[in-house]
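Structures incoming, each one as structure tokens.
Read-outs: derived from the displayed coordinates by stated rules, not from any lab. Predicted, not measured: the structure shown is a model, and the values here were computed from it. Cβ atoms are built from the backbone, for glycine too; each structure is taken alone.
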Structure P
Amino acid sequence: MDRLHRLREHIAARPTLNTTYRVTVAMVGTIVLVLGVVAIPYPGPGWLIVFAGLGILASEFAWAHRTLHGVRTRYDRFMAWFSRQSKVVRGAGALGTGVVVLTTLWLLGTFSLVGGWAGLEYSWMDSPL
């Protein structure tokens, strides 16, 4: 860990290198964060990717550190609340997530693409976009 701190101090001592480093961290963190936000409604690690993106940004920016803490706290509270709900509410949440996933897959043209591979071509599978 000391090596990393020394390396970061070395970078920080050089203004041009420090600016380049911070811009790179901002770009990588933002890309990861956006990918995470897009992945949230889909099965898989959407929220983990969001937290990773915020963690990357938080390594250089105080606002991202505060945001990461706030989002993680709210996420934990929501998940604790959601797990205490009845099966009907949890089922409605799963159904709503399914509707979002299917709608976005339809809008992106995934159904017509995959259907075409299988020889199924129905007009309702075509994306309106």
Structure Q
Amino acid sequence: MDVTRLQPDLQYQFARSGGAGGQNVNKVATKAELRFNVRNSSLLTDEERVILEEKLASKLTTEGELVLTHQTERTQLANKEKVTKKFYRLIEKAFEVPKPRRATKPSKASVQERITSKKKKSDIKSGRKRVDYGD
């Protein structure tokens, strides 16, 4: 899926960053906040919308809006670029289809090695028991 086609539905807001940073942080609104409404996006198909709502359920607001922020850079433009990249990575990961797992059997050597190590561990632990001298 080409995630760059979602660009028209992205909304940006800027605010003052929090935390340390001195005068620049106090007077410049560099924190970038990206908003993308999954439920009302005209660029998503119904199938894509369902996938995103399932995979990103913990990141969506009650209105079905995805909100991402970035504030580590000193400029609005840099923060906007970073938050946009973060959004694209998140969407691409949501649409990734996991490779199906092929069931395999453990090899005879690995089974034998496991049993041997269990026996060795058992011997070590049984050696820790109290000795009964029969007095």
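Given 0.80 as the derived value for FRET efficiency 1/(1 + (r/R0)^6) of positions 5 and 29 (r between Cβ atoms, R0 = 25 Å, to 0.05), which of the supplied structures P, Q does it correspond to? Source structure: P.
In terms of distance in nm of label points 7 Å out along Cα→Cβ at positions 85 and 109, the structure with the greatest value among P, Q is Q.
Output the label of whichever structure in P, Q has the greatest value of percent of Cα pairs over 16 Å apart, for residues 61-116 alone. Going through P, Q one by one, percent of Cα pairs over 16 Å apart, for residues 61-116 alone peaks for structure Q.
Work out which structure the value 22 belongs to, where relative contact order in percent (Cα under 8 Å, 6 or more apart) was derived from one of P, Q.
Details: P: 14; Q: 22.
Among P, Q, the structure yielding 22 for relative contact order in percent (Cα under 8 Å, 6 or more apart) is Q.
Work out FRET efficiency 1/(1 + (r/R0)^6) of positions 77 and 101 (r between Cβ atoms, R0 = 25 Å, to 0.05) for each of structures P, Q, then name the structure with the largest result. Display every interim value, and only then the final one.
Working: P: 0.55; Q: 0.05.
Largest one: structure P.
To test your reading of the models, identify which of P, Q gives -13000 for helix-only ellipticity at 222 nm (-39500 (n - 2.57) for each DSSP H run of 4 or more, over all residues; to 500) when calculated. Structure of origin is Q.
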